[in-house]
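So, here's a batch of structures to check.
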Structure P
Amino acid sequence: MTDVRLRPGDPAPDFTLTTDTGGTLSLSALRGRKVILYAYPAAMTRGCTTEACDFRDSLASLQAAGYEVVGISPDQPDKLAAFRERDGLTFPLASDPDRKVLTAYGAWGEKTSYGRTVTGVIRSTFVIDEQQTIVEALYNVKATGHVARLRRDLGLE
């Protein structure tokens, strides 16, 4: 569990994780680019599919505005590859099975699910600037409509 909550101006925690393609992705390798890092509980579930497809469908406009999109979950790379294939996802999905990166970002901890308190991935989105500083840290976001709201907040609508 974590009490970490990142705020605008905080340095974005660096990471190197295995992706859905079997390669690795490091935040430091994206230095000089704006990054939208979003944390989701589980590949191939209804809410996570909705959110991933919304990012997929908005990817061209996000990339045109200079943003790279990266999804992160505790799923293993083979499950992420199946998710990418099934839903035609066109951005990297990073695997964090030990939840160290999710914890560093404050996206792992206690949350309410169907009226019960459970420990798991807190659906979150982080906007990171070219110097790897947090611009926005959004916790407990809803899967549906979140990407449209994010696009509005970034002035892309």
Structure Q
Amino acid sequence: MKFLRNIWTIELIWWLSSALLAALILFPIRFYKIEFYFFQTNFYYILGLILFLRWLFLWKYTPYAWSIPFKLVVVFLMIPVVFWGITSFYGFKGYLDEVGIQEFVSHLNEAEQSSLSIYIRSEMIFFASSFIISACCVPIKMIASIWKQYNRNTV
């Protein structure tokens, strides 16, 4: 039983450290008081990417690795997650095309505007595209894990 407590503690530590990392990545946006309409979406992209990468590469160390119902739920849940990620990303790209990133940083001086607009655009595009790609790979991993569990008794 002590092992189960430890594995859930480690899972909680992973979630907390993922949220902390996401907050650190988004800290410059809050520090400069930028009214970034996509802040929450960006936070979900970062948190989701960390979670999905952990599932892709460290799945056997998660506390729910042996739960087939959980894997099936994840497989079907990834469909709306991927569509949400794509539509949110297109919303951001559409905003960039119509309004521009300068709208967010217009209250800053010119040097800060330039560096922060590049930072915001780059990190949003990186995390959004990485989130979408990894979310597409997770169902494949879950199906492979179910197959391994039935045929090889491993995850």
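FYI, it's all coordinate maths here, none of it is from the lab. Keep in mind the model is a prediction, meaning the values are calculated, not measured. Cβ atoms are built from the backbone, for glycine too; each structure is taken alone.
Among the shown structures P, Q, from which was the value 17.9 of mean count of other Cβ atoms within 10 Å over residues 46-53 calculated? Mind showing how you got there, number by number?
On the way: P: 17.9; Q: 20.9.
The correct label is P.
Kirkwood radius over Cα pairs in Å, for residues 62-141 alone was computed and gave 14.1; which structure, P, Q, did it come from?
The read-out comes from structure P.
With FRET efficiency 1/(1 + (r/R0)^6) of positions 6 and 118 (r between Cβ atoms, R0 = 25 Å, to 0.05) as the yardstick, tell me which of P, Q scores highest.
P
Given that Rg/Rh (Cα atoms, Kirkwood Rh), derived from a single structure, equals 0.92, which label among P, Q identifies that structure?
P
In terms of mean count of other Cβ atoms within 10 Å over residues 94-101, which of structures P, Q is highest?
Values: P: 18.1; Q: 12.6.
Of structures P, Q, the maximum of mean count of other Cβ atoms within 10 Å over residues 94-101 occurs in P.
A value of -29000 was derived for helix-only ellipticity at 222 nm (-39500 (n - 2.57) for each DSSP H run of 4 or more, over all residues; to 500); which structure in P, Q was it taken from?
Checking each candidate, the match is Q.
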